[in-house]
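Asks: Before anything else, here is the set of structures, which you'll find just below.
A short reminder: the numbers here are calculations on the coordinates, not readings from a lab. Everything numeric here is computed off the predicted structure, so don't read it as measured data. Cβ atoms are built from the backbone, for glycine too; each structure is taken alone.
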Structure I
Amino acid sequence: MTLRPRSEGKILKQLRGFTLIELLIVIVIVAVLAAIALPGYQDHVRKTRRTQAKADMLEITQMLEREFTLNRSYEGFDTSGFDQSPRSGKAYYAITYAPDPMINSYTITATPVDSQLNDTKCGVLTLDNLGAKTADGTLGAAGCW
């Protein structure tokens, strides 16, 4: 006759898995956390892309002012390579440059494209040679620039 240790039954009871209720509670908690965190993350990503577009616009402005210093005109500026933001990779803003040779001025416009179209806070950003900044979104120029 073989004797079995008394603790064998206790070990089997301790090796149980999770119940369905416990798993459902964890799934609900994860879903609630995701529902709270995802919109905040998406807003942060849109804001970061907007900041990159503004930096690109200001860089173009600096180059235009150098062009004006050398040639007394904004008209001859070569805008190749400055038609999107960011300059390499997937574009989130289309950047256009419109010189006005009659009054020696220009306007730079950054128009959201693709997923950045969901950025209703700032929308289309503009910057001119006098430094005037506009935004057609809900925050306006003061909140976006």
Structure II
Amino acid sequence: MTEECRSDLILAGLKGRTREEVLMELASCLVRAGIVKEEGPLVEALLAREDLGSTGVGDGVAIPHARVAAIEHPVLVVGRSTQGVDFRSLDGKPADLFFLILTPDGKTGEYLQALAQISRLLRRAALREALRRADSAESILKVLKESSEES
């Protein structure tokens, strides 16, 4: 999934201080890129998913995800926060790396495959640290591309 990642879908300096603000920033990125028409319904879907259980998986990582009818293929948006955000993570620590995954509604196989790939990738501490050091969308993209080539 990281091989399709684009620099216009990477936010290296998230400003949101709450879970809702971060999700809105990530959704706004998709609107600017022309992938979805509006943020509201997407943020509602993401918050509904969060209500089922936090997507803050620990080690400073959150993987918000949803299945939506408005898209035809899986999409990944990456965000990095310098201050960290309370995402109700499993380890109780703030999240600073966000990987928003959207898949088309009804494509359960693609949904599970995308989640598994990102989860596997982010288990690597060296990758997480390299992403934290990256200071631009382009440098984050480079780290992701190199790590997917190594996988």
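Asks: To test your reading of the models, identify which of I, II gives 13 for relative contact order in percent (Cα under 8 Å, 6 or more apart) when calculated.
Replies: The value was obtained from structure I.
Asks: Of the structures I, II, report the one carrying the highest value of distance in nm of label points 7 Å out along Cα→Cβ at positions 38 and 62.
Replies: I
Asks: Of the structures labelled I, II, which one yields 23, 14, 11 when semi-axes √(5λ) of the Cα gyration tensor in Å, for residues 30-109 alone is computed from its coordinates?
Replies: II
Asks: Kirkwood radius over Cα pairs in Å computed as 19.3: which structure among I, II?
Replies: Corresponding structure: I.
Asks: One of I, II was used to compute mean count of other Cβ atoms within 10 Å over residues 78-85, and the result was 13.9. Which label is that?
Replies: Computed on structure I.
Asks: Just checking, which of I, II has the largest value of distance in nm of label points 7 Å out along Cα→Cβ at positions 22 and 134?
Replies: I
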